[in-house]
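Visitor: Structures are listed in the sections that come next.
Bear in mind that the values in this text are calculations on the coordinates, not laboratory data. Everything numeric in this text was worked out from a predicted model, so none of it was measured. Cβ atoms are built from the backbone, for glycine too; each structure is taken alone.
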Structure P
Amino acid sequence: MSRGSIRRCGTALVTPFQDDGSVDEAALRGLVRWQIEQGIDFLVPCGSTGEAATLSDDERARVVAIAVDEADGAVPVVAGAGASDTRRAIALTRLVEEAGATHTLHAAPAYNKPPQRGLHAHFRAVADAATRPVVLYNVPGRTACDLAAETTLALAEHDNVIAIKEASGDPGRVGELVRRRPEGFAVLSGDDALTLPFMALGAEGVISVVGNVVPGAMARLVESLASGDLETGQRLHDALLPLMDAMFVESNPIPVKAALAHRDRIRNVLRLPLVPIAEPHRKTVVAALEGTRLEPAGSEAA
C-alpha cells in the first residue's frame, strides 16, 4: 500500500456532548465545518482529546462518520482506534475504516506496559490488518509506555505505517527520527508548544489541541514554519503560547472544552471520570483566550 500523506496542522477534535451526556451531533458538525473553513489540514476525531475512552463503539463510529461527512473529501480524517488489547485495536480499526476514516491513529498500549518487542508486534499486527494508513502515537505521559526511536524506525519500514505523533517532549528523539526515517514517513509534534522547535528539526507539523479553539492561527503557524518564514512563525508562536499553556492547566480536554464553551461552540460537558474545569483554572483559560491577539483580527471568533 502506498503511503498516505499526513502533513502540516491537524486538530485533535473534542467530542461535544449534550447536557444529558449524549453526543451533540449538531455541535460536532459545526466544529468540523469551522475547522475546515479556517484552514486546518486534517482532522483527528476519537483521540484522547475526543474522550474516546468513554465512547461506545456505536458512538465512535458515528463521530467518525459525521467528521467524514462534513469534511466531504476536503481533508483527511485520522480516526483514533488505539487499544491496549491488540485484537481490540484491530477491531476498532475496522470499525472506523467502515465509518469512512482515511487513516487511523494508534497510541502505544496503556497499562500493560509491553517491552519494545511487544510494541513492535502490536503495531505490526495493526498495520497488517489495516486497509488504510496507520499513524503511530507515542504519549508516555498517558500510557506509561514509551515507544523507543529504534522501534518507531523499524515500524516505519512497514508500507502501511506513514507517520508518528511524537508526544514524548524530547527534541533529541525527534531529531533522531527525522535523520533516520525512511522516505515518506512523517514526524508530527504531539505538543502544541513544541511545534516550532520540532519543525525546526525537520518535523512536518502537529496534531494540535489548541487548534480546536484557534484553528486558523495554528494552521498559519505551521504553514509559516513549513515555508521557511521563521519570523511569522515565531510571532504566532509567541502570541499563542499563553493559550497553549492554558490548555493544560488541568487534564486535556477539560480546559479546551471550557474554552470552546466560553466561545459558545459547545456545551461544557464531559464524561466521568473527567469533570468540568475548576473555577480558578477556568479564569486562567478565559484570560488566555481573551488575551490572545491574532491576525487577521477576529478570524478565530467568527
Structure Q
Amino acid sequence: MLNYRQLHYFWVVAKTGSVARAAEQLNLTPQTISGQITLLEDTFGLALFQRVGRQLELTEAGRQALPYAEQMFQLGNELQTLLRAQPGQQPLALRVGVADVVPKSIVYRLIAPSMQLDEPVRITCREDKLERLLADLAVQRLDLVISDSPMPAHLDIKGYSQKLGECGISFFATQPLAERYGPGFPASLNGAPLLIPGQETMVRSRLLRWFGDQLIQPKIVGEFDDSALMQAFGQSGSGLFIGPSVIAEELQAQHNVRLIGQTEAVRESFYAISVERKVSHPGIVAITEGARRELFTATQA
C-alpha cells in the first residue's frame, strides 16, 4: 500500500532539489527524509533519485511519479483551504477543460461572464487534447469542456454538447505583408505565405476546401495546433494567419497586425460539453448565456 507520508517527502525533495532543503522546509532531519524515501523505493523496487556528481536528479521512474504526486498534494491543499473556510464563504468551483485548438482570446471571452456572478467562483482551467479532457469530464474531474467541435460520436462517454456560437474567419498580417497581399483579396492570397491551424482543428479542412473552391493556392509555411503560437509567428512576419472574425479587433490590437480580409464561407464553431443535459451550474449557465447574448450575437443575427 502506498505510504502518503513517504510520497510527500519524495515530492518535497523533488520540488526543492535537495534533501537538505526539503529537511529545512519540513523541519526534519535529512536522515529521516532519506530513510523514508528509501523505504518508498523499496516498496516498489525502483530508484526514484540518482546522484549525478553532487546533484540529486530524478530517475525515469521518479519523473513519471512526480506529476501524480504533484496533482495529489495540490488537491490536498485545495481541500484544506475549502474545509477551513468559514461556512458560506467557500467559492463555487468551476473546472473547465479547454481543447488546445481553441483560440485563447475566445476562451477568455467565453469564460469571463462566470467571473461576474454575485456568487464568488474559483475557476480552474486546463488545456489538453479533446479526448483526454472528455475522459476527465466523464469521471467528474471537470465540469465543462470548451471545444471547436461537439462530442465525438465514436466516444463511449455520456456528454451533452451545447453550441455557443459560430463566426466567419479573418486574415491578418504585419503591415508589409498586408500591403503586398491585401489588395485584391481573396485572389491575392494565391502564393502568399500562410500559417494554418493543425490537422486536429475543424476549421482547417473548411479553409482548405474554400481555397480549392476559390482556385487559390497559398504557400503554407507553418502548421500549428496552438493558435497562440501561430499568432506569435504571424506577429513576427513569418506569414499571414487566420482568426475568428468575432475577435478581429482584439487580435489586431494585441499582435500589432492588420486585417486584410474576411470570409463568412469558412465558419468556426464553439461548443460547451457537459455531463448534464440541463445544466444547473451557475458558472456554466453564465458562459452559455453570455456567449449567445453578447459574444456571438452579431455573427448569428
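Visitor: Suppose Cα Rg over 2.2 N^0.38 Å works out to 1.27; of P, Q, which structure was it derived from? Could you put the intermediate results ahead of the total?
Guide: Details: P: 0.92; Q: 1.27.
Only one of P, Q returns 1.27 for Cα Rg over 2.2 N^0.38 Å, namely Q.
Visitor: When FRET efficiency 1/(1 + (r/R0)^6) of positions 48 and 256 (r between Cβ atoms, R0 = 35 Å, to 0.05) is calculated for each of the structures P, Q, which structure yields the highest value? Could you put the intermediate results ahead of the total?
Guide: On the way: P: 1.00; Q: 0.15.
Biggest value here belongs to P.
Visitor: Another one. Given structures P, Q, which gives the highest value for FRET efficiency 1/(1 + (r/R0)^6) of positions 104 and 160 (r between Cβ atoms, R0 = 25 Å, to 0.05)?
Guide: Working: P: 1.00; Q: 0.50.
Top value of FRET efficiency 1/(1 + (r/R0)^6) of positions 104 and 160 (r between Cβ atoms, R0 = 25 Å, to 0.05), among P, Q, belongs to structure P.
Visitor: To which of P, Q does the computed value 0.94 (Rg/Rh (Cα atoms, Kirkwood Rh), for residues 80-175 alone) belong?
Guide: Values: P: 0.94; Q: 1.05.
Structure of origin is P.
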